[in-house]
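Structures given as structure tokens follow.
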Structure 1
Amino acid sequence: MTDHLLLEQDGAVAVVTINRPEARNAMTFEMYEALHDTCERLDRDPGVRVVVLRGAGDRAFASGTDIRQFLTFKTREDALGYEARLSRVLSGIAALTKPTIAMVQGDAVGGGMFMALACDLRLAAPHARFGAPVARTLGNFVAPTSLALLVATVGPVRARELVLTARLVGAAEAKAIGLVDEVHPAEALAARTLGLAGEIAQHAPLTLAAAKEATRRLLAAQSPGSLEDLILSCYLSQDFQEGVRAFLEKRKPRWQGR
């Protein structure tokens, strides 16, 4: 593991912590790759029955991708390569044959929300918020794997509303619309998450794996496809370059529609 991605194991429960609290647990490309490789390793480990994914600190579960990495984006390879990397990580989390629980102890925004959605269960603190505000912030696109996870969780109409309004959803509303399974006081969240993980770890592993795979196949049949043209229409635009600069300069972007 790395300084920014920690792994602990308590019996049959493995806990992976995104450990970059000073940056609201924003993900670098290296962290994405480490998370993907960790998921593969945990899936092969017969001593692990349940995986918990959480963020360090109490401000953020994960705030998506570190925006500074977008400054060099110029080509279709940059755009498609990034989305392929993110989709690979999300698919890797979702493809784990062992149950996964996202312990959302703070905001899960952008890629952070999609990583939580790739988990089987989500438990959140009351102050946690969820959303994909790219229409307000960067002007990029919610890629197919990410969109499919959101649609599978809240339905296409609600998913569209969340993307169009670019709003952040509080934990109570998130539970009401199915984004979250349980909400617990911040001080009780870790104990409840680990307790639930311990309970699930005692269940029949082949039954759990079969249920996960059956669900994965159902969702795969509803995939919207590559949507490559839509990805490129956003990532190669002047608006995206403006969105990245505005985000880093902490100002409102000036959208031009080109």
Structure 2
Amino acid sequence: MEPIVYVGILIVVLYLFSCINVLAEYERGVVFRLGRVMSEPKGPGLIFIFRPIDRFVRVSLRLETLEVPAQDIVTRDNVTVKVNAVVFFRVIEPQKAVLEVSNFLYTTSQLAQTTLRSILGEAELDELLSQRETLNLRLQGVLDTDTAPWGVKVAKVEVKQVDLPENMIRAIARQAEAERERRAKIIHAEGEYVASEKLAQAAEVLQKQPAAIQLRYLQTLVEIGAEKNTTVIFPLPVDIFTALGRVLNKIAPPPEG
């Protein structure tokens, strides 16, 4: 055989080897034949691409993590904050991800930034700080609806961090301190109310059983004596003053007006 035949065979073998492509389990290949997309994506495993007739684009089906840069957001109550977030998404329809958008990663990133500003701009600062889970679900719903025509499924959106200005941090601290003082006063007032009710009930019991006041009086003396102090207690019934006042009134009656 002539050398040109060997050269031809070598070229054919090299061409066949170049046509062999291996796709991993998480990859799919969108194949274009003469500019037209084939009906189904190829892979995983071994596929043949006959160039230059065929051209294919690798698309990963794994979950992608997209970090949204910090955005300056003005909330509904006119507070400027910096908010960043994380978006988790994956491609579920490789053909749409290639045909409908030129770069689905970049487009999803830009869409996430604008959606973050628009959705969080409709919320007040208190909602942004306390109802973050609800806002995350709203962000996910809007992004998932907008990216569905591209074959992209948004699995989850999480607001990562909220940076407040210094004056707002001080204002929130003062508000929290005032709230704690308000709760403390309410708890103290409720305690005083309960204590007054219990004292009223105790007074009714003592009024029905006069001997109980004497027992309580003796118990108080025992508690005071257990302190090992030098306090001298001289018990003096209040009735003595009443009787003494009557005697004095009889001896020296008050002058008539």
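We did not get these values from a lab; they are worked out from the coordinates using the rules stated. Since we're looking at a predicted model, the values are computed, not measured. Cβ atoms are built from the backbone, for glycine too; each structure is taken alone.
Name the one structure among 1, 2 that helix-only ellipticity at 222 nm (-39500 (n - 2.57) for each DSSP H run of 4 or more, over all residues; to 500) of -17500 was derived from.
Answer for the origin of the read-out: 2.
Which structure, out of 1, 2, was Rg and Dmax of the Cα atoms in Å, for residues 45-116 alone calculated from, if the result is 14.4, 44?
Source structure: 1.
If FRET efficiency 1/(1 + (r/R0)^6) of positions 125 and 213 (r between Cβ atoms, R0 = 35 Å, to 0.05) comes out at 0.05 when worked out from the coordinates, which of 1, 2 was used?
2
For distance in nm of label points 7 Å out along Cα→Cβ at positions 29 and 133, which of the structures 1, 2 scores highest?
2
From which structure (1, 2) was mean count of other Cβ atoms within 10 Å over residues 53-60 calculated, if the value obtained is 21.0?
Computed on structure 1.
Quick one: relative contact order in percent (Cα under 8 Å, 6 or more apart) came out at 20 when computed from one of 1, 2, so which one is it?
1
Tell me which of 1, 2 gives 7, 32, 38, 18, 4, 0 when you compute P(r) over Cα pairs in 10 Å bins from 0, in percent.
1
If we compute distance in nm of label points 7 Å out along Cα→Cβ at positions 5 and 93 for structures 1, 2, which one ends up with the highest value?
The maximum falls on structure 2.
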